[in-house]
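See the structures that follow.
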Structure I
Amino acid sequence: MSKEKVLLITGGSRGIGAATARASVQEGYSVAINYVNNVAAADQLVNEIKKSGGKAIAVKADVSRGEDIEYLFGTIDRELGRLTHLVNNAGIVGRAGHLSQADPVMIKDVIDLNVTGAILVARQAVKRISIASGGSGGAIVNISSMAATLGAPGEYVWYAASKGAIDSFTIGLSREVVMEGIRVNAVSPGLIETDIHASGGQPDRIERMSSIIPMGRAGTANEVAATILWLLSDQASYITGTNVRVSGGR
């Protein structure tokens, strides 16, 4: 009998996270998502999953805060069971602009969520997934970005730096826990059709930048989700410490 698969997708109420949540249910996962303010989007997604025959919960938790992370995992333990998989997806870009004009508080917020939060979420996940801690093994996918390679000059150099940290973290953690039955990989989306661009004050970014992508178009959240789910699956059983670019050749 196969083990029950319990998946946490942080920041899972919209964009790439929501697309991954919808697709994961078709692969037999019970899924938990967290949200901070947009309870309507989170509830809508959970209800959609339940109507399709899946099992899902939404938990109000800010994963830049340690106490909220503990509450999130405790809720999953009680309502879904022991975690087996994680998609470390929650992240923000901040307001686009030149570093010299950027708000220091905004930069700190980006680092607190994208870096510190992701590391602390992975810490709790490892405690549950690791066979050394009584878990059954599983996989973690960290969501990085092509910004880590390209640098995002004039737009989000602090965001690019935060994703560079995720790339390094993925390599180190993958080697640390591989013998505990946990595979750790990253996915680096390029220009993807989500509302993250509008959140950074650039609602026209996709239209403006699509021409520089070798494939000639932006990607979709579903295309990124398919890659994430493959890395989580047993089909990727010999892959760890890898970063997959989903960027149309950019």
Structure II
Amino acid sequence: MTTSAPILLITGASRGIGAATARLAARHGYDVAVNYLKDAKSADAVVADIAAAGRRAIAVQADMGHEEDIERMFATVDDKLGRLTHFVYNTGIIGPASRVESLPTADAREILTVNVLGAVIASRAAIRRISTKHGGRGGAMVMLSSAMATLGGAGDYVMYSTSKGAIDTLTLGLARELATEGIRVNAVAPGPIATEIHPPGRLDRITPAVPLGRAGTVEEIAEAIVFLLSDASSYTNAAILRIAGGR
């Protein structure tokens, strides 16, 4: 299948930042593949909104913790939308709040598997489709990092913060490795954002530390992601854009 429209795959796009990015990207002319893990109803609602904006869209169930799911997801996009040009790795889990010495190995392993290894495997599949070296049209990739990558998450989310530090490194490495193959790679590092990822009460607890005095919105993060995907950021590569209200 061939199309002149840019084709974007967003992981974890049924809700929150991913869903807001999918809707905004559609308004900017992208056809969008909406990945989800469990919430098919929400994913279908995002697809319906994209279709209402006049763009093509599909929902694809896949677990970013399983390589076979990731490969199937990309194959589905190939078949239903065409060859990928843009990619956003938005999937991330925070795990249980815990000091490091109390964190079960299984939880630590799951965080790293989904947040880091999943990003690597998915990026590999995206590169094989987008890179001009592999016959692709070129495009852009955006990784979702976090302000926690530099704050550390002491006392509750050190492992999550560690995984996002890895995303920063992955972004820098990919950006420089792929620069001559038509792919720009950047990251967005949000601070506290009003989404369901936060346990009850956490957002209220950490928001007072934000100089702007409030949590961010998913729409504010989506604007940054779509900017980094677009030609408006054509000289932006290996950037980690912190959007954290000054935190």
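Points to keep in mind about this one:
- Set I, II, criterion distance in nm of label points 7 Å out along Cα→Cβ at positions 111 and 215: the highest-scoring structure is I.
- With FRET efficiency 1/(1 + (r/R0)^6) of positions 103 and 239 (r between Cβ atoms, R0 = 30 Å, to 0.05) derived as 0.15, matching label from I, II: I
Computed from the coordinates by the stated procedures, all read-outs in this text should not be read as laboratory data. Quick caveat, the model's predicted, so the values are computed rather than measured. Cβ atoms are built from the backbone, for glycine too; each structure is taken alone.
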